[in-house]
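The next part holds the structures, each set out as structure tokens.
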Structure I
Amino acid sequence: MAGSKQQDGLTVVQGSIVEVFSDGARLLGLPKSVGEIYGLLYASKEPQSLDDLVSRLDVSKGTGSQGLKMLRTLGAVKVASGEDSRKTFYEADIELKSLVGGFIREQVRPHLDSAKGKIATLKEEAKEDEFLQVRIDKLETWRKKAALVLPVVQKFLGS
């Protein structure tokens, strides 16, 4: 049965959704726990508190807190109202433009900016090696193309 409970407090379907987002987070170079937290919020009808997430995912409070912090920075989760006014509750932002826009802003752009300086240093260090100069020039071309594509992707998604 799709909705039957698993031992960890998640339904079978919720567990599968958590796994999908966990795999996706690892693919993007993010911690597995970030994907698990987002997946649980995505699959939950009601907003979840940090304690709920920690309990249902069997992660430490520190892992849950750090994951929520990263997800909030990425714009992937938002604070929601819950039954207990003493706790903060969270829900997933399910708009693709928010998720991709946040990832580009917080992960991809800083990497491309950092790569620009590193490539300039590499060019100087490898100026005596023609083969490496060609490869470094190709790397710079890739970086420039990525920098040109990002605004198009963001505009396409409306972020």
Structure II
Amino acid sequence: MRIGVVSDSHGNLYMLDKAIKSMGNLDYIIHLGDEYRDIIKVNEKYKLPIEYVSGNNDFGAERIPEKILSISGKKIFITHGHRYNVYFGLESLYFKALETDAELVLYGHTHVQDIKSKGDIILLNPGSVSRPRDTKPGCAVVEIDNRGDIDFKLIRLEY
């Protein structure tokens, strides 16, 4: 299973589409908020299964702050991150993962790509596809193989 993970598109459909193209063949797309409706629009082209949560800039949209997904036998907690104060550390997200038995946490909000491991829990931020606060726009691919092993690829995009 190949899952494309994007966040913080902020209305930039061009860069969101570029991110999806850069990830190659996907089985699933997850958008982690701040204009999650962008993925609904762009996915009209790809017609892939999608999941999304709302971020702090999803005004006038349905509020979906977090979800627990089960994909290929893995429990995945997805959130934008602002409700967990991710600018100040990932402890709250880690404890939420423990509480929900999630093996993988996907979050955004900081606009900075990051992968951290705490015990058996992986916390991944794909960065922002439109407004990076690190080097370049980014996204990520999560691969879950038939043995249940999880692998990651962080991708950087050119404008």
Structure III
Amino acid sequence: MLKINIVAIGKIKEKYIVDGISEFKKRLSTYVNFNIVELNENKDSNLSVVQDSKNILKFFEKNKSYKILLDISADYMSSEELADMVSNLSITNSEISFIIGGSRGVTDEVRKLVDKRISFSKLTFPHQLFRLMLTEQIYRAICINNNIKYHK
């Protein structure tokens, strides 16, 4: 079974977001092994990008999955393209990790070490809400790939 991770800086604080993620996680459990990895967030604004990126790099050392960075400066991807990408990656990879950096972004070192970078929009979203949006899009991709009538 394909394993899909969301690797994110910080913890979810809002109950409605936790509830939404839990619902999609439950729906995904039939099709993939879905996990959320929460990395420590540095509260010092002068060091946050560097320290948060170091936490992501530590994850990379331990995890050999295909790594996709959510990056506002990357190319956009539709839901159908995401579904195709997940389907194609599942042929050669047993694990895929989607990385959400800290609120100030990530270092160029992280950008260079990922396998792919994608963007949802030029818009800026709150990190907690974006985690829910990404979880929903992963579920949508799985539905597209399994011909489930969730995606219209």
Value 11, 43, 38, 9, 1 of P(r) over Cα pairs in 10 Å bins from 0, in percent was derived from the coordinates of, among I, II, III, structure III
Per relative contact order in percent (Cα under 8 Å, 6 or more apart), the highest-valued of structures I, II, III: III
When you work out distance in nm of label points 7 Å out along Cα→Cβ at positions 55 and 127 for each of the structures I, II, III, which one comes out largest? I
Quick check on the output: -21000 is helix-only ellipticity at 222 nm (-39500 (n - 2.57) for each DSSP H run of 4 or more, over all residues; to 500), derived from one of I, II, III. Which one produced it? I
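The numbers here are math on the coordinates, done by the rules we state, and not lab data. Just so it is clear, the model here is predicted, and its values are computed rather than measured. Cβ atoms are built from the backbone, for glycine too; each structure is taken alone.
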